[in-house]
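Take a look at the structures below.
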Structure P
Amino acid sequence: MKYTIFFLVLSIIAVLSGDAYSFRQLYPAPEISTHYTQAVPASDAPLLAWNKNTQAVYYELEVFNKIPTDLKINAPSPEHVYFTNQVFINAFNLDLKNFDHDVPTTLYWRVRAMDIDNRPITNFSSMEVLYTDNHPTKINSPIPDADYDSGNGSILLYPVYQWIPNAGASKFEIEILSSPPETDNTDSSQPVYSHTIDFACEYYDPFPRIGTYYWRVRGLDDSGQPVGDYSQTEKFSNDPAAHYNVGIFGDSISHGGGHMSYSPADFEFSYAHYLNFPTINLSESGDTIERMVNRFDKDVLPFAPKYLIIMGASNSLRAGVPADKIIVGLKMLQQKCYQNNITPVLLTLPPINPINIKKIFNEGTASGWADEFNKVNAYIRTQLYIDTAADFPTPPDVLPTEYALDGLHLDDNGKEIMGRTINANWQRIIETAAENDGSVDVDISDDELKMFYDTPDVH
């Protein structure tokens with residue numbers, strides 16, 4: 001409710017000011033966090049960094065050879081040394097080595113946050129002076145930007161590797177290792193996994209990682225040759241011996257990420273980040289109800305959590321899979337839990353926004369999605385559950401854009417609401433589970449099982 005009031009106030013301000021977009025620029029301008037002075041000048045590839053704005057889809061970066069007389073200058077212009085509106089992380093490794101003109105010793109730069117429609121949501125940062133003597137850079141690799149094992153919400157069975165791209169790279173090679181290399185620059189003869197992708201700043205691991213692993217990334221050029229060295233090697237651990245008391249099991253809504261540009265490695269976009277207790281996140285982006293049932297044994301049972309928070313099937317429902325199949329799938333997950341001394345805790349499903357889903361993903365939504373969501377939530381509310389959908393509209397009303405830019409994945413404000421709701425109900429869950437004392441039974445008929453496997457899933 002407080003978020004709705006906040007955006008209503010912003011809209012009123014916009015109307016009174018006569019500027020339809022003025023509310024978008026009430027977010028604070030980026031604050032520069034890297035400074036280069038005459039005493040400590042920049043290299044020929046300096047790192048430009050600023051604070052993260054979780055409302056930004058991307059950032060627009062401008063570098064000038066002199067302060068422009070018109071600060072509202074349209075880019076690009078002769079006064080620009082560099083211009084890009086394709087920065088999807090709050091840092092940029094500026095390559096001064098390959099400019100086709102001499103680089104002055106004093107440059108100026110600024111940055112602003114942008115929305116999905118190429119409109120600014122902040123003013124530009126203050127113009128920052130950048131002194132450079134063009135000495136060789138010490139940044140010779142991507143910079144890892146995924147701080148796993150760092151607190152609530154930071155333990156993921158399916159990691160996402162995230163980094164700041166290094167200057168000159170057009171592709172990236174990710175390596176997963178079972179032990180650290182002798183040095184970061186040493187080639188590994190037997191990585192557990194290796195994959196090359198085109199230019200990006202993140203990679204979703206398609207495999208679960210049970211145990212302790214190490215990851216690193218290096219830049220490549222168009223021909224696949226290394227650009228610099230491997231990044232610093234990062235460690236992460238998903239060890240069953242840690243005895244996680246609570247697991248989270250679901251699709252991308254539970255895995256994390258949102259607002260187009262933020263992955264599960266941006267923990268503000270995970271409801272687990274806002275919980276008052278630690279968890280291990282066993283979710284996988286893209287899951288359907290059938291995939292959740294099929295991977296339960298290999299992904300959940302090794303960790304043997306006491307409680308399993310289950311939230312999934314939005315992908316299935318929006319693609320037209322009937323609620324009856326979803327309900328049987330949830331029953332199967334509950335049954336598997338009780339058979340293995342795990343207490344399942346179902347979360348109700350927030351609504352979606354088909355128009356936004358079409359706009360962002362160019363994917364349609366089944367015409368009967370609202371009724372099917374309501375049927376699934378009606379079943380969930382008869383079980384041991386937490387009503388995480390209660391703070392959002394009830395279908396056929398759609399999920400407001402301010403909670404989920406893409407119409408499906410709740411943004412950081414929506415995830416915080418979910419986390420708060422779970423916290424408020426968790427003691428009730430513990431007490432109810434203790435009263436049940438494992439005596440709950442889930443009946444699934446042969447006809448239900450046949451229907452589940454005979455009804456096409458989404459792939």
Structure Q
Amino acid sequence: MNFKKRNVITSEQRSMSNWDMLATWIGANANNGTWYIGGVIAACGFVTSSTLLIVVGCLAYVLLALTSLMGYETGLNTMSLTRGSFGVKGSILPSAINIVQFIGWAAVNTYIAAISVEFILRDIFRWSINNQAMNRVGLFAGIIIMSCLHLLSISLGEKSVRLIERFGIILVTIFVIWESIVVLKTVPLSEIIHWQPHTKSFLPAGSAIDILAAFNLAWVTAAADFSRFSKTKKAATVSSFIGANLGLIWFALMGLIATIATAITLHTYDPNNSDPSTIATKLGLGALALVVIMLTSTTANAVNLMAAGSAVTNIFSKVKLKTALWIVTIVATFVTFIPAYVATFLETFQLFLDGIGMFLGPEIAVFLTDYFIVRKRSYQIDEFDSKTGQYWYFKGINLIAFASWIIGVISYFALKKLDFLTQTIGATFVSIIITAIVYYILTKIKEAQH
């Protein structure tokens with residue numbers, strides 16, 4: 001069976017409506033990690049943080065909508081599409097990075113949800129908060145329980161993901177409305193708006209933009225994995241854009257408000273306590289809030305695991321999607337234990353985000369520039385696994401794509417050193433523009449030589 005028949009979604013398989021795509025991307029962002037991001041960027045102050053949420057979200061999710069269009073027009077997942085720009089063999093590296101980053105995101109969400117399980121178990125069995133041994137047991141039990149839920153959520157592949165998102169979005173809506181009422185009853189909105197962090201905790205706008213960009217760009221490399229199942233172009237693009245932004249702004253803003261409210265209540269801001277479980281406990285929201293937090297992890301990780309599994313199938317073409325989903329879920333379970341043995345979860349999280357921003361921005365710039373500008377939205381998919389086709393480049397690798405990618409990564413490193421960018425617009429989007437320009441120029445030079 002050739003590549004096209006194995007991998008391209010047919011019209012009969014396109015079952016996701018506008019509502020399905022909207023729910024998928026709201027559910028993808030309405031989760032623990034998004035809440036935690038809101039708490040971390042609270043160090044900019046409410047007005048700056050909330051403004052950046054909207055601006056960076058819209059910029060990043062324009063790229064998501066474009067990638068979704070690629071998936072809709074070709075019927076391929078995102079990592080299979082990178083064969084066009086990086087080469088048949090060259091696509092293995094972006095795929096490997098995608099596997100690592102989405103397993104990482106699954107682990108992040110699982111870890112945060114496991115904290116909820118730990119709090120619930122502590123309340124049931126009434127052990128002391130200072131009992132470190134039992135806290136560790138509770139956390140590990142939480143990781144195992146959440147991982148079992150994730151295995152259930154991906155058991156039927158794309159169908160079970162769709163069902164989880166439809167169910168999960170209802171619970172998330174109820175939870176956020178309830179949480180908003182409780183928080184704003186505890187601390188007036190006017191105090192939250194005017195709150196400012198201590199100088200030592202202050203986060204510059206450029207640094208916050210890079211954190212948000214890394215968080216949002218991760219979803220771009222998963223966009224086509226779902227849009228290829230869309231019934232219409234509008235569902236693939238517009239619904240994806242709106243859904244991702246709604247989920248981001250909605251949940252990150254809730255995390256932002258709740259973290260600031262907790263800081264005002266306790267007279268101290270600690271980003272290490274920005275996770276929803278800790279905040280819900282400190283605000284006295286009870287066990288029901290913790291259960292909902294666990295369920296939101298399941299809705300988000302259904303998307304994370306689908307993206308990781310799709311990347312596995314691009315590298316190992318004989319592996320079926322359902323098998324790949326089970327593999328990445330089990331691996332993610334083991335990875336989730338890592339934060340329990342490091343200094344702080346926040347340090348691990350920020351290091352993880354730096355890595356994402358460094359690699360994903362330039363990668364996205366290359367494959368979008370190739371498809372929309374260089375190839376003018378036309379790929380010969382029959383040649384996507386051909387050793388004699390146009391996508392074989394040099395021994396299966398497009399050296400220009402990798403050179404541009406490396407230049408983009410180096411530029412990201414260099415730009416991060418500039419205080420002006422750290423204070424203003426950050427390095428991520430500038431490195432994306434640089435990479436796109438370099439790739440376009442080098443490609444045109446090569447074409448002129450031939």
Structure R
Amino acid sequence: MHQLNQFYIDGQWVVPASGAEAIDIVNPATEAVIGTLAMGTEADVERAVAAARAAFPAWSATHREERLALLGRVIEVYQTRLGDIAQAIHEEIGAPQWLATERQAPLGLLALQSAMTALQDIEFSKRLGNTEVVSEPMGVAALITPWNWPIFTLAAKVAFALASGCTVVLKPSEFAPLDAKVFAEIMHEAGVPQGVFNMVFGAGPVVGAALASHPDVDVISLTGSTRAGVEVSSAAAKTVKRVLLELGGKSPMLILDDADLAAAVKDGVINVMVNSGQTCVAPSRMLVPRALQDQAKAIAATVVAAMPAGDPSDARYKVGPMANRPQFEKVQKMIGIGIEHGAEVVVGGSGLPEGVEQGYFVRPTVFANVTNDAVVAREEIFGPVLTMIPYDTEEEAIAMANDSPYGLAAYVWSGNPERARRVAGRLRAGVVRINGAMSDPRAPFGGYKQSGNGRELGVYGLHEYLEYKSIAL
């Protein structure tokens with residue numbers, strides 16, 4: 001049993017303030033209680049923010065080389081704990097063992113390395129005529145991270161904030177506390193200075209709200225739902241702090257009529273089903289030429305058949321459970337709405353997968369013949385559910401792709417690179433991938449519209465934690 005009954009504040013593990021409650025840590029694959037987690041209060045936030053504020057003058061005055069050295073030590077220790085991180089993610093969110101080991105845990109390392117590269121590349125000062133423009137760390141950074149790709153978002157936020165010279169108070173998701181504890185141990189072993197990194201577990205409406213409204217927090221970064229982003233923004237407005245948001249998505253995949261249909265559909269289905277569909281950039285809206293929809297449905301059904309949902313400890317299963325009960329209930333409800341509103345069920349549907357009797361599992365589902373105004377085409381489901389939407393012309397497809405309150409990611413498939421690039425340029429999304437290409441980790445990541453504001457990764461992500469001062473000479 002995991003007993004997470006302490007927070008990391010001011011360089012040491014400390015007991016929570018009086019009045020803190022504890023919740024169960026549940027394995028979503030078995031529904032068994034595997035531990036308990038102490039939940040922080042406003043008093044714990046006060047202590048953590050005070051530690052970060054006290055540490056800020058010394059840490060902000062460090063040179064680039066000192067911060068690079070610390071990040072280098074963090075990377076070294078992280079590499080020795082890769083197995084522990086993968087196991088933690090496997091247990092806490094039910095990620096299949098292959099996914100936790102091959103993707104989830106290594107992505108945290110990629111985020112740390114991206115921060116080091118950005119810190120090496122950035123210019124902290126620039127001369128413009130008689131004026132020197134200098135960048136300085138903002139101050140105390142509050143970081144709120146999600147449960148779906150927990151170590152990646154956690155490592156990215158912490159590493160970039162520290163690289164900028166900010167000090168940190170981290171609130172990990174209460175649904176993914178195990179990997180966060182390992183990360184705090186890594187930071188301690190790497191020798192992070194006292195008070196520079198702090199971590200408090202807790203609920204969003206309590207710890208998250210206290211961080212967002214705290215007058216000594218200078219910048220807050222949240223990865224989560226659009227609803228959570230609105231709440232954080234509202235709370236932060238009272239103290240006029242910088243707010244960075246990476247929120248929801250309902251990303252379109254435009255399969256043009258000259259694309260390799262089999263490759264495109266396979267890529268789209270896999271990207272939706274991996275991590276049980278709990279990926280903000282998943283291409284959950286597949287726009288297919290009407291004349292090719294029947295072929296696309298057949299391909300999708302074949303791909304889904306090779307990705308069964310089941311025991312994440314068994315290598316035969318490629319799709320694990322929803323990370324928690326609330327998400328399981330939401331996804332089941334959304335599948336039911338799709339069926340009720342007349343969407344064609346190509347594969348999957350409501351209920352547990354065949355042979356599964358416990359756990360928060362969902363049947364990998366593909367809907368077809370859906371219009372772009374349907375609930376399942378507009379609302380983020382955040383589960384292994386793909387909505388296939390037919391279109392007649394390229395212009396119509398582009399219009400439907402942009403007809404969404406979200407703008408996080410988009411995907412284009414075409415046999416003509418120039419055509420694909422032209423279409424990509426017209427899509428209102430922060431990240432566009434052509435023919436399955438992956439973005440460079442030095443490139444900015446973030447969205448348009450209700451998918452958030454601000455950017456992460458690369459030099460662009462580092463700039464978000466900096467203030468700019470013009471000194472006329």
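Source structure of the calculated read-out (helix-only ellipticity at 222 nm (-39500 (n - 2.57) for each DSSP H run of 4 or more, over all residues; to 500), -12000) within P, Q, R: R. When P(r) over Cα pairs in 20 Å bins from 0, in percent is computed across structures P, Q, R, the figure 27, 57, 16, 1 traces back to Q.
Distance in nm of label points 7 Å out along Cα→Cβ at positions 51 and 427 computed as 4.3: which structure among P, Q, R? The read-out comes from structure R. Set P, Q, R, criterion relative contact order in percent (Cα under 8 Å, 6 or more apart): the highest-scoring structure is Q.
FYI, it's all coordinate maths here, none of it is from the lab. Only a predicted model underlies this, so the values are computations on that prediction, with no experimental measurement involved. Cβ atoms are built from the backbone, for glycine too; each structure is taken alone.
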